[in-house]
Structure I
Amino acid sequence: MQEKLTLMIPGPTPVPQTVLKALSQHPIGHRSTEFQELVKNTTNQLKWLHQTKNDVLTITGSGTAAMEAGIVNTLSHGEKVICGVNGKFGERWAKVSKAYGLNVELVQAEWGQPLNPNDFQEILEADHSKEIKAVIITHSETSTGVLNDLQTISQYVGQHNKAIMIADCVTSIGACNVPMDEWGIDVIASGSQKGYMMPPGLSFVAMSSRAWEAQKNSDLPKFYLDLNSYRKTAAKNSNPFTPAVNLYFALEASLKMMQEEGLKSIFARHEKHREAAQAGMKAIGLGIFSAEGCGSPAITAITSENIDAELIRTNVRKNFDILLAGGQDHLKGKIFRIGHLGFVNDRDILTAVAAIESTLGSMGLHKAEIGAGIAAATKILG
């Protein structure tokens, strides 16, 4: 059947009808009083989501644009930064940092394993001359399904008293608890096509007072991503450039839906879906790629052992019109990933588990009784 594709990937994620309807409104002028009211509303909603009293700025661009903005607005050429790398996106932020001439030291963990907060603590405590200016990590490592301990790492950064904490929360904002002010995070970057339940096109940068202090001395090149321009215009409920106006309509609608559900309920739903997905896959004889207890509420990475993961993905899409995510780089063909981020309910999880189970059965690769996966997932979902 045409036009029935179900997205079970970490982004873009499914979009609610309410948000699609808001997106389809006729555009308004981005210098109009109507748009200013829209910016005012969404700014307040974004602060609620980030659990902060600080600035949350909206950029027309991807999550990568938000992360790059966070880096280039707070650092200067040659300054030392620590980048946590345990997946594709940690690698990306190290590459961005090096591209801007920063002195990058890596803290690494094997893909599938979480970053060790103690590694950061040791480096930061040994930095008596306070050369380290920032620690940059990915909270929810999308490529591996690992959730890193941002809270503890941010605590060690705060104790350093000079470095700032820059966090990629692209697949964690809207999926799990990220209280910016409570945890002392200085820069948070995220993107609209993830937990926000929107199409791609908007990204968000939250900046603490410490981040703004660092911004005053930053000498890295920037123009479109100059957050000082966004801050000045945000104070007037505006934007320095022509924004994606209709995506603001969608943003307001999606954040209203999230506020109605409530943060605790949103986080509990994502945790439940992670547990159900993991239980279903284990019951049919597949493994979880992320280390025990470190799975992201946004996405579950599955090891397929001697089975070609791409063949599983292909058959699930062909037979059930469900799109699963594949492995990246050296993990291609070795893992597949089930996205359960944003506008996903219990039925979606059960459908995905059933489709994978049926596919393995038709391939003669099911290692348990048919129905074992559904039974395990149902037990979690209640």
Structure II
Amino acid sequence: MRSTFKLLCYINRAKVKSDGTTAILCRISIDGKQTVLATGIYCKPEDWNTKKGIIKTERENNRLSEFRQRLEHTYEHILKEQGVISSELLKNTIVGVNSIPVYLLEAGKIEIERLRVRSIEINSTTTYRQSRLSQLNLQEFLHSRRMEDIAFADITEEFGESFKIFMKTTADRKSGYINKCLTWLNRLIYIAIDQEVIRSNPLEDVHYERKEPAKHRYISKSELKRIMETPMRDERLELVRRAFIFSSFTGLAYVDMHRLYPHHIGKTSEGRLYIRKQRVKTNVEAFIPLHPVAEQILMLYNITDDSKPVFPLPLRDMIWYDINQIGILADLKENLSYHQSRHSFGTLAISAGLSIESIAKMMGHANISTTQGYAQITEQKISEDMDKLMERRSRKGVAQ
């Protein structure tokens, strides 16, 4: 999709230098977002034609025309090379800031701006948000070394290893988080290599942290029951509560709920409703026969108009407070997150005796080993419950 691109040159008649000239500024507008930069060209206020946006003196006006052409050509180049463009990105390239960055954080700022624009294009902010966090961690690490930034040419293997230690100790981060920050650091280094700022990656021998086994957080059957028995007075909270319950009985992640349309819903010859849908994350088809509770919730929303999603849900970033509030109102001990609904489905399905293969199909797992993680959680819970039971009996024996 092509961007809306406009240029407007103007002067500020209130700011005139001692030699009687004033600066010519240029306002860049792309898709409604604006930024201003100085052209480096000056003229006398009486020589400026406001209606045409030109200078009466031929020499200076030729310079202004060349400046406009440079902006237009740079705009076309960025759009062709990167596929996305913003007014800030164009400005940075024109003034020479970050056009070919030789410093780490400078390169990060440009890449984050590109990802911000890209996140709007693809309607997903996950990569953009994670990249911003990683950039902040790099900045904090550099500040701990009393540095504002570091040249790519000065980055060594020691820098990478020290960054890992900083993340582990000072920042107290887990392996997965550290690896995401290392990925961001390597991403910026490879951008510098592509732009011929450096010849090779100095961090090639800096290894990623060993990934910890995934820990699926879930809520218990009694906690789910409490949420089901705690309707919300606020309309938006009630929508989110019902969506959470629906996910707990279907295993659909929030993004799959957000993109669930009536054509994903089918009916068996026996009249049983089901959902058949490609999962957004894995692109694996999920087939989910609907539990009566899920059917009741479904009937409250759109199941006929395929131009609209079933549930009128906002983006996930907008409801994190809502879901936390629901957990508080339902008197849950730990903070509630939306993804716990999916994990709860997997755990409860295992506990109910469903086969691993059936659960994998319903949850749209690309690998059955992912589903087996829920079985391990259930076995661990049974073991813990048995330990508690034996401890209680032991205490009773001592009391007698």
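Only the coordinates and a few stated rules stand behind these numbers; no lab work does. Fair warning: this is a prediction, and the values are worked out from it, not measured in the lab. Cβ atoms are built from the backbone, for glycine too; each structure is taken alone.
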task: Name the one structure among I, II that mean count of other Cβ atoms within 10 Å over residues 48-55 of 17.8 was derived from.
output: I
message: Can you rank I, II by relative contact order in percent (Cα under 8 Å, 6 or more apart) and just name the one with the largest value?
response: I
message: Out of I, II, which has the highest value for Rg/Rh (Cα atoms, Kirkwood Rh), for residues 144-295 alone?
response: II
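Given a computed value of 24.1 for mean count of other Cβ atoms within 10 Å over residues 200-207, which structure among I, II does it belong to?
On the way: I: 24.1; II: 14.0.
The value was obtained from structure I.
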- prompt: For FRET efficiency 1/(1 + (r/R0)^6) of positions 232 and 304 (r between Cβ atoms, R0 = 41 Å, to 0.05), which of the structures I, II scores highest?
  reply: II
query: To which of I, II does the computed value 54, 30, 19 (semi-axes √(5λ) of the Cα gyration tensor in Å) belong?
result: II
statement: Re helix-only ellipticity at 222 nm (-39500 (n - 2.57) for each DSSP H run of 4 or more, over all residues; to 500): value -16500 computed from one entry in I, II; matching entry is structure II
